[in-house]
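Structures given as structure tokens follow.
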Structure P
Amino acid sequence: MKKINTLLVAIMFSFSLIGQVEYEQGIFLMEMGSSGFKSQNINSWEGLGGYINNSGALVDAEFSDVYDKYAQSEFQLEFGGAYFVIDGLAVGLGLNYQSKSTTVEYASDPLAMGFIDYDDSESELVISPGVRYYFGESGVWTQLSYALATINLDDSAGSYDDTEFPKRNAINISAGYAISLNDYVSLNPTLGYNLTTQTTKDGGTDSLGNTVDEVIKSGTFGLGATLTVHLSSY
């Protein structure tokens, strides 16, 4: 099964306001962002090794000798919202979706040698509920959230039809400072720590060669900043 790198579970719902920006009961906050859609087409690749052409000669392989197409794409979208249940205390929910795909088409010679065109995709949906507390009108806040990720893999060869995909969860503790830009928007520098656990059923082995669950735990510090809009419910 394809190895999946443990991803940082960021602060999935980021919402804030200070001073001139209200943080009283009944205020609703929301944030939405995206790295957008990225597409990459590889057209040159050195170091592919030796290649036997149709004449039986061993030559250095060029990209066009091996591939007709090698393309990758990526998409990411984040959304977060929260509601102040009492003055200074907000509860919220964040969503993060990201997907990656690769498409490979081989040139005629590799196809004749048994190479097979393929495509694969990987997607992940992270749901993150949490709470945030503001300390008076200082602009300082602290947050605790829990993230649960659902992972899906697929390819044209059906490699993952019977595969148990990894399960990932994380606890995030973070703190920040809300800088009011106007009555509706604030900038929030943040510092956070994620304790992440990823479990793949029957994905590892023990010292005797028996199949066991693979469990990866990691801790990560992170720095970031968010822009947040707040709306009054009355």
Structure Q
Amino acid sequence: MKTLTLRFISLITAAAMCLSLGAQPRQLTVKEFLKLSPKDTTSYIVKGVVDKIRSASSGSFYLKDRTGTMLVYGIQDPSDPSASIKKMGIMRGDTVAVQGRFLLYAGQTKEMKDGRLLSKADGPEHGKTFLERLDRQPSFQGKEGDEGTKAFSKWVNEHVKRPANGEKGTVVVDYAIGRNGKVQEVQVKRGASPALDAEAVRVVKSAPKWKPAKYDGVPVRLTAYVTVVFD
């Protein structure tokens, strides 16, 4: 009787182990995942490299492996469901493993919906500044990066109106280059006098458009400053 009981317990244990192993999500390649049926509600694991951040606000990015590229929409950290991509530290070039189900959105977009972040290994982008990670530096009148900044400073200082009373001074002005290339959010960082400050702000606001910076192929806003010299 004792032997039969032990065998029965062993069979139950083995069955439980099989069920447990069967419940483990399978790991698929990107190509295999994209071939799933929209009726398949099983959760799968896909591992690859973050190829491009599509939207930080929605937590979506493109994941790439040797077989192809797929969209992961709405990534979540199981330990902190409210965490953003930035808080999770996900950047282009990171190697990640995500788990989720296949979804055919609007009948045409194949994606992993609400993927769970299982693991992440930092890529080379983590050792760079934001400016170094840009696809394209902002450019002013055909000049990019530092040369563009110098060209903008020259334009500003050539277009200020010197006060009739000969007042002299230096004004430092903060500004942003918007996603549309327009100069925005102009304000005095370090002033000289009300008259000189107002003229410096006026001329910066009147500046021509820049060609905005791009990151992951999308225009991004950047902040900068310019020194306006009245001499």
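A few remarks follow.
- Which of P, Q yields 4.4 [distance in nm of label points 7 Å out along Cα→Cβ at positions 194 and 218, calculated]: Q
- When relative contact order in percent (Cα under 8 Å, 6 or more apart) is computed for each of P, Q, the largest belongs to: P
- Entry that produces -500 once helix-only ellipticity at 222 nm (-39500 (n - 2.57) for each DSSP H run of 4 or more, over all residues; to 500) is calculated, selected from P, Q: P
- Top of P, Q by FRET efficiency 1/(1 + (r/R0)^6) of positions 50 and 178 (r between Cβ atoms, R0 = 35 Å, to 0.05), largest first: Q
A short reminder: the numbers here are calculations on the coordinates, not readings from a lab. All values reported here derive from a predicted model rather than from experimental measurement. Cβ atoms are built from the backbone, for glycine too; each structure is taken alone.
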